[in-house]
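Dropping the structures in below, format is structure tokens.
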Structure 1
Amino acid sequence: MVHANTLDILNFWKSLLHSESLEIIQKIEHESYWIYYHTSSDQVKTAALDIKSDIDLNDEYSIYKNLVGYEGILGDWKEQSRSDFDFEEQEAERDAAIDEYLKCINSDNLNVWLDRVQNYLVTNSRDLATFPKLYSFIEAITRNYPDQVLTHFNATEKLDSAAVSVLRGLWKSIDNDCFEKQTCQWIDDNKHLYSIMKSFLFLMKYH
């Protein structure tokens with residue numbers, strides 16, 4: 001009965017993969033992996049792996065998993081379930097993938113990537129520190145394209161939760177005058193004060 005009910009659940013989850021948000025897909029992947037890990041039923045394992053196969057075809061989710069992925073399952077499930085699995089190597093592969101994303105970004109597709117990270121930032125979490133790779137990615141984009149990102153940042157509130165990363169990227173960009181001028185303007189307007197304070201604490205620590 002337990003195996004039958006588990007199969008029903010897995011089949012239901014599988015039916016959601018093409019209609020639900022990336023955040024829900026991540027949760028489905030997470031729970032399906034742990035069912036795969038704990039079950040003694042070959043039939044249940046197969047059903048869980050069918051979910052993995054479908055998820056692996058979702059290119060957008062692959063990007064999401066590398067940049068957010070705090071509950072995502074990277075790599076081969078059978079390999080990851082081994083007690084001697086090398087998680088450091090897995091993280092290195094994830095970082096390499098993120099570096100490739102950065103190389104692919106240019107002035108023509110920058111807004112596509114900014115829209116993408118904005119959507120990723122709405123992932124529900126009580127602790128935004130669970131997204132260090134996403135924040136580092138936003139900082140890197142800002143450092144490479146300070147004027148465009150600043151324009152985008154000022155035009156919408158959707159990047160506000162990543163304001164510290166934007167500020168760090170602006171500071172590290174070539175145009176530090178732009179950083180100083182914009183920061184003074186925000187202070188005068190009583191905007192982003194907490195993020196500015198956090199950024200200054202960072203700068204005092206590393207500069």
Structure 2
Amino acid sequence: MNRREALKYTLAATASVGLFQSARAEEPKPGVEANGRWTVERAQAWGKKQGWIVGCNYVPTYAVNQIEMWQKLTFDPQVIDSELGLVEQTGMNTVRVFMHDLLWRDQRDDFFGNIGKFFDLCEKHGLRVIFNFFTNGGAEGAVIGPQPAPKPFVHNSQWRQTPGKEAVMHKPENWSMMEDYVMDTMTTFRSDERILF
């Protein structure tokens with residue numbers, strides 16, 4: 001593994017493990033190791049309690065990417081409600097959704113408000129949510145506002161990287177913003193039982 005790959009995996013691991021633990025744990029609790037990680041026994045007990053987890057990645061039909069899904073301009077709870085009804089009918093109990101740091105930076109209150117509305121709709125249809133903060137899939141150059149039209153026959157043709165490799169590769173001055181984004185989101189929603197993880 002070269003230095004660039006190591007840096008990428010370090011950032012991903014920090015976001016998905018270290019930040020999760022520090023956002024959730026104010027003080028050590030039973031079933032938690034000194035480093036904040038759950039004990040194996042606690043993790044296994046949690047897993048058994050969940051039952052069969054079955055679901056899908058979810059992006060509404062009106063959205064070409066995760067920005068268009070959540071932004072104030074285009075968020076559409078009626079479409080989401082209808083589509084989550086179809087997810088429920090198939091017997092699924094979980095949806096994984098992708099977010100974008102640009103929404104948190106530019107319209108945090110609307111973004112978080114729309115997440116709350118989404119959770120309400122998921123609850124209505126018996127679904128729990130898996131958050132995905134970062135993705136290296138798609139193109140660089142994310143912007144708020146109208147998104148480009150999809151390119152016919154091209155999978156995820158307008159998907160956007162978040163935060164984008166140009167924003168973080170060899171730019172430690174930008175890493176604290178990513179940490180703030182994850183910590184703020186996880187602190188805001190950490191007690192919401194509608195989140196699976």
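Only the coordinates and a few stated rules stand behind these numbers; no lab work does. None of the values given here were measured: they were computed from a predicted structure. Cβ atoms are built from the backbone, for glycine too; each structure is taken alone.
Which of the displayed structures (1, 2) returns the greatest value of mean count of other Cβ atoms within 10 Å over residues 64-71 on calculation?
Top value of mean count of other Cβ atoms within 10 Å over residues 64-71, among 1, 2, belongs to structure 2.
Taking relative contact order in percent (Cα under 8 Å, 6 or more apart) as the criterion, which structure among 1, 2 has the greatest value?
Structure 2 comes out on top.
If mean projected area of the Cα convex hull in nm² comes out at 13.7 when worked out from the coordinates, which of 1, 2 was used?
1
The value -13500 for helix-only ellipticity at 222 nm (-39500 (n - 2.57) for each DSSP H run of 4 or more, over all residues; to 500) was derived from one model only; which of 1, 2 is it?
That value comes from structure 2.
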